[in-house]
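Listed below are the structures to be examined.
All of the numbers you see were taken from the coordinates with simple rules; none came from a lab. These figures come from a predicted structure and were not determined experimentally. Cβ atoms are built from the backbone, for glycine too; each structure is taken alone.
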Structure I
Amino acid sequence: MPRRQPKSETGDSTAIRISSGEFRGRKIDCPQTGGVRPMLSRTRMALFNLVRDRLKGATVWDCFAGSGLLGIEAVSQGAAFCVFTERDPAHARVVQANLDSLGLRDRSNVIRGSIFDLVKPGVPRLPHTPAGLVLLDPPHAMIREDDGPFWPWLRGLPESPLKGDDTLIAIGHPAEMDFPVDLGGLSVVETRVYGTVAFTLLS
């Protein structure tokens, strides 16, 4: 009989490996709830190769944290601090457990809630804002919805406390997706495509 894998303390999960930097090769848990789709290693490494010069000493926000993989990669590669937002309580517990396993409690903060409510024009300024880098890797079904909450929220981001003059925004998305023409004053810096997935940088 095949050996059964031990069950994670954070629930049904599987391990994913950090690609580069201080924690290269270390594994963290990824929830297997059907709601988390980690960015693949090749795409993730390409993204961080492009933004590496901005990471040293930066404050990063990982706004659809899932497992926390993107934000942890950012800290691993030199970011001073990362705020993780996650609305699913089970996923938020996995993020916190992953941070604790790496000794990152002092270099991070996990906020349980929807980024659409936490950050928008008119809300009070939150700690650790504005961000140097904003990481957005929402569920692809969400980002495909023209009339869903994501695109109106993104258009309002320049008027929120999260966006500063030098903030860079990275969005993971399906490769075949066309961005809306109206991005609320944000401009596309670059898009990279890797098979069926892609990421776009905005400023």
Structure II
Amino acid sequence: MDLSTLFSPSLLQNAAVLTVILAFVGYLTTFLSARMLARRKDKLELINRCLNEFYGPLYVASQAGNIAYRSLLNKQGKTQSFPILDSEMKEWMLWMNTTFMPLNDIREKIIIEKASLIVEEQMPHCLLDFVTHVVGYKAVVAKWAEGDYSERRSTIGWPPEFDLYVERSYAALKAEQTRLLHGALWRLYQRLFHRKGR
């Protein structure tokens, strides 16, 4: 073997070019990986804020309100609160003042003060409907405090899509949080082994 061919200018130039290319590819890979991880971290932080400050508390307060409402209806042997009979008025006022309105106030405050955490580009109409429903009840409760029991319910009805929106949004954010917390290998493991157990 001739040593002069090993150290020829073209071979050394090729080695130098290859070294530069490998260094650039390594840098590019590191840069893109760091950028991807930073985006993932930012997205996870936003989802955590949405869950901790908006959708989580809204979901818990809504579930508690629904459970309390069904409990009252069961106690009264009814399937819906309307109409509220004269004989049920004292109990209805008690539940409204001690359970339903405090939970409504919590949800209203979350919606108003943390609206920036709503995941949609536009304010969902059911959230606006809920706030106006609560405002209507505040007027009713104020009349009760003055001894006027002519109104028994808010003139603005309960938005039926509110609970579904809160539940779906909370579930979607929790699923995205789980996806971001766990890598692709964990998801593959979950798919393989959880499907076998079913």
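For distance in nm of label points 7 Å out along Cα→Cβ at positions 86 and 174, which structure out of I, II has the highest calculated value?
Structure II gives the largest value of distance in nm of label points 7 Å out along Cα→Cβ at positions 86 and 174 among I, II.
Have a look at I, II and say which one yields 26 for relative contact order in percent (Cα under 8 Å, 6 or more apart), as calculated.
Answer by label: II.
Tell me which of I, II gives -0.27, -0.38, -0.89, -1.16 when you compute log10 I(q)/I(0) by the Debye sum over Cα atoms at q = 0.11, 0.13, 0.20, 0.23 Å⁻¹, for residues 118-189 alone.
Attributed to the structure labelled I.
Please state which of the structures I, II yields -24000 when helix-only ellipticity at 222 nm (-39500 (n - 2.57) for each DSSP H run of 4 or more, over all residues; to 500) is computed from it.
Clearly, the read-out refers to II.
Looking at structures I, II, which one was semi-axes √(5λ) of the Cα gyration tensor in Å calculated from, given that it came out as 26, 19, 17?
Only structure I yields this read-out.
I, II: which one has distance in nm of label points 7 Å out along Cα→Cβ at positions 14 and 134, as calculated, at 3.2?
Of the structures listed, the value fits I.
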